[in-house]
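Structures for review follow.
Since every read-out is calculated from the coordinates, none of them should be taken as a lab result. Remember, it's a predicted structure, so these values are computed and weren't measured experimentally. Cβ atoms are built from the backbone, for glycine too; each structure is taken alone.
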Structure I
Amino acid sequence: MTPPAARQAAPVTLPRLSRRLAAADPSWTETTDVCVIGSGVAGLTTALYLREAGLHVTVVTKVNIDDGSTRWAQGGIAAVLDPLDTPAAHARDTMIAGVGLCDERAVDVMVTEGPERVRELIHTGAAFDRHADGSLMLTREGGHRANRIVHAGGDATGAEVQRALHEAVRRDPWIRMIEHALVLDLLRDRTGRVCGVSLHVLGEGREDGVGGVEARAVVLATGGMGQIFASTTNPSVSTGDGVAAALRAGAIVTDVEFVQFHPTALYLPGERDRQPLISEALRGEGAYLVDGVGRRFMTDVHELAELAPRDIVAKAATTVMRREDTDCVWLDARHLGEATLLSRFPTIVASCRDAGIDPVTALIPVAPAAHYASGGVRTDLNGQTSLPGLYACGEVACTGVHGANRLASNSLLEGLVFARRIAAEITADLPKQAEPVVVGGGDDHSLAVSTTGSERLRRSMSRGAGVLRGADSLAETAATLTELGSSLSERPRVASWEATNLLTIAATLTGAAALRTETRGCHWREDHPDADDAWRGHLLASIDDDGTLRHTWEAL
């Protein structure tokens, strides 16, 4: 079924995409029960739950175990831990932020099972901030109408969660870690079931050397794809590797047009790899946004002012920046006082002072930056993707809980909840190890996007498919992507493999954003500024055997 608005959309021409990277067959292999790709909260929690069931687990991570997005999470974990709060209230706030596209079943799973998963994380060793009487400190963030955010070290929640999980994993001799490894493609058996991955271990052997991990199930927990944009809060490793590998293998990806831009990243001119995050929790404590003349602008936009859902704050900030022809707006936290800032937000204060800004006495320059992908590899309520043997958890997955916009601090909770469900599902149905076969369609190639080309891709995506989008800007971005994808790589290597992933994700997002002719959640079309009920549904993306990117419509 095609919604009426889709027939009015101007088509964009997108590059033909790879179905298999140009890489040698694995020169070495090892076997395990389950291979988990990624070492953030989703990956490590899944590994620990699988170990509870007695399975052998291999965790593959792109750099070091602690180099993903989890440790940068400042705000906290949203869960109903206050006796006066309810799962129904948490669900309501989640679905309001999701603007009609949340899967109510998935939301119900997350908010009802979430509190117990947080307690299990505490049992694992995570130390959250507490009051003098021992009770958990709970705070509030944008879109929440109750205090339900647990935090650690003031604004260092992600670092504490990562520390606790890292120590638990290191203590288990049956969890094998492969660090500095870029996942290339999924391995499948003759029936099409996923049975392992090919990978390149950086710094070992040849520049194009490939190994393999054969497994009875594979869990993608590779995190986000923020590096397709010029400004992002994501670390440099977030190049969409998991989503791209799943697409090449034939999996369904959905809702990729809904990328949340955090409204308050620290504005540092000339920086690209990762913009420091100025947590929403700072606004939760009373900091407010002002324009170039010091006027608060969010009070005229939303009843929750600075604590409105992130897409609303990001759009308002971008509008002010355009009107004033500036690169940032300003966050005023001076009235909170030095004692509060140093005790509650030590990480933010340190980041600002490292940049020559003292938030105790000065305004903080902030601007929206790509932060979180609400869409990803489509899964059911147990983390199973459209490919048998392949599961997805965390930001790489689209479980349905976020809809068109993620509610603040639901991401770590989602990872905890669905990690447990994935472990239970795998344990209940784990086949014998199958022999991988080479499968793929079309021209098996990697697209030669140079470092310069990758920078051009990022700039084009931010300009044409970022916070503000329109038919003309998306068409220009699509033309740039097609041009960048027109040549073949002469030499398979990490740069060309990552560039292929970036191009795959950028093309998928741009195609979906061009089709969805409405404004909803994170997706803001300047030429279609209103939500349209005809677009209450999902765009499902896949790659045909000949490399053609295809989007199909699923109405709710």
Structure II
Amino acid sequence: MTDLLFRGGPVFTASPHAVPPAFARAVLVRDGRVAAVGEEDEVARLARPGHETVDLAGRLLTPGFTDAHIHPVQAGLERAKCDLSQVYGLDAYVEKIAAYAAAHPDAAWIDGGGWDMSAFAGGLPHRRQIDFADRPVYLIQRDHHAAWVNTRALEIAGITAGTPDPADGRIERDPDGTPSGVLHEGAMDLVGLLTPRPTGADIDAALMDAQSHLFSLGVTGWQDAIVGSYAGSDDQYPAYVSAAGAGRLKARVVGALWWDRTRGADQIEEMAARRAGTGGTFTAGSVKIMQDGIPENFTAAVIEPYCHCGPDQRGLSYVDPGLLKGYVAELDRRGFQVHFHAIGERAVREALDSLEGTSPANRHHIAHVQIIEPSDIPRFAALGVTANLQPLWATHHMQMDELCIPFLGEERAGWQYPFADLVRTGARLCAGSDWPVSSADPLQAMHVAVNRTEPGGSVHADYPTARTPFLPHQSLDLATVMTAYTSGSAWINHDEEAGVIAAGNRADLVVLDRDPYALAPGDIWTTRVDLTFVGGEAVYERHA
């Protein structure tokens, strides 16, 4: 294989041993691995005759990005259905739904997703807005914690004013008790499980589409945060195993096996069997436990009640905290990594409590960490628990200013997304997007982590306070958040050969179209990916 020499621009190595993280000037790739990294002249001398050169021309070379919390198969399926994620507002949604219905006259359902809460007063659409459709409609909210359905879908599911809320969800209702057309959390299954199931070929195509999209954003590895069936979704495990076995899954992927909260420790043996059935580019050594919901619909688990919601509204703990510690202890003993979803401060505390006494070698992590009670922040470092950040959410936008802050209260609202405090207390960071909940673009997320404002082009960019920094004292510098997205997330995936540009490591590399370190912080979002390499093989090239 011909040597590949990168020269002519800065190289961000993401080395965790350098403070600040090291920069170099050239990289030599041989047989899919980094052969040398350092100053340009010394590295160039090591290149064999006939080598190829990538002239960086001042552009930045980085390790490939690893997304530590993402749902790419679900994203691919939604992109193939009625995809609302690329438009915004009721009129645009209605137009898109009507166009999809016209283009798919034989489809029994109109299903898909991507609508944004901020497009509706109070964050809630209504069934009547989509009752124009001649078929049942089931559309998943962008953050996947609710679904928008029409009257026909409710009728098919038999949901009436007399239908009780499930234990892990809520049916939104009109003042007279009639279901309004929004189903929260576990209530989504009441309709979602009735929608047409994708075929194995559909799921495989969704995975391949997602992989191509992620390569275009410089993402060369990820942790799929739900592998298993959840809220009407279909199990992605067979598609990953098949794609990895056939060599079509070029990215390195860890599957986080879904913890069924209706069951107990009996499912761990099944998880162990699934773990044993993986290898190559797909492994399944992580277990995803979703401990709460989100604050916008009052399902995030909080310590003190939500404001203006009554004395008993403290959200939901999906797994009984009294049982959680035993489950986690057994998973830890079996060598599984535990990957928590925890957004409210009570859920974060319950996750940390359950991780007391576990082995740091298993690299447990807590994703989202939207609200952390200040006394719990130092516990991340003390317990060896990694904070898995989704930086794109840490801005002023409609959901934050109108659906979170008024109900959290001033003090608790100030505990949100405490990235800098986590760093100051020694916590290890990794980062992810939660795509399709939000953009999969790591550079957009880095912009937010640095600026705590909406990036240009965001659907929220025109919101009145979108350019006002949100709790700016919690911002990170670019090197810190880029390290989280490279070496930090590769480490969480137990991928010791990626995330750092160092001799011997796999040549998963990204060439950006400019050097974001040379930009004004407010312009970081303008950076794009020009080239992506996996194991030294070009898997994406941007064309003007």
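One of I, II was used to compute relative contact order in percent (Cα under 8 Å, 6 or more apart), and the result was 25. Which label is that?
I
Comparing mean count of other Cβ atoms within 10 Å over residues 90-97 across I, II, which is largest?
Greatest value across I, II: structure I.
Of structures I, II, which gives -10000 when helix-only ellipticity at 222 nm (-39500 (n - 2.57) for each DSSP H run of 4 or more, over all residues; to 500) is computed from the coordinates?
Going through each structure in turn, the value belongs to I.
Using the calculated result 43, 18, 15 for Cα extents along the principal axes in Å, for residues 306-361 alone, pick out the matching structure from I, II.
Comparing all candidates, it corresponds to II.
Quick check for you: by distance in nm of label points 7 Å out along Cα→Cβ at positions 58 and 322, which of I, II is greatest?
The structure with the largest value is II.
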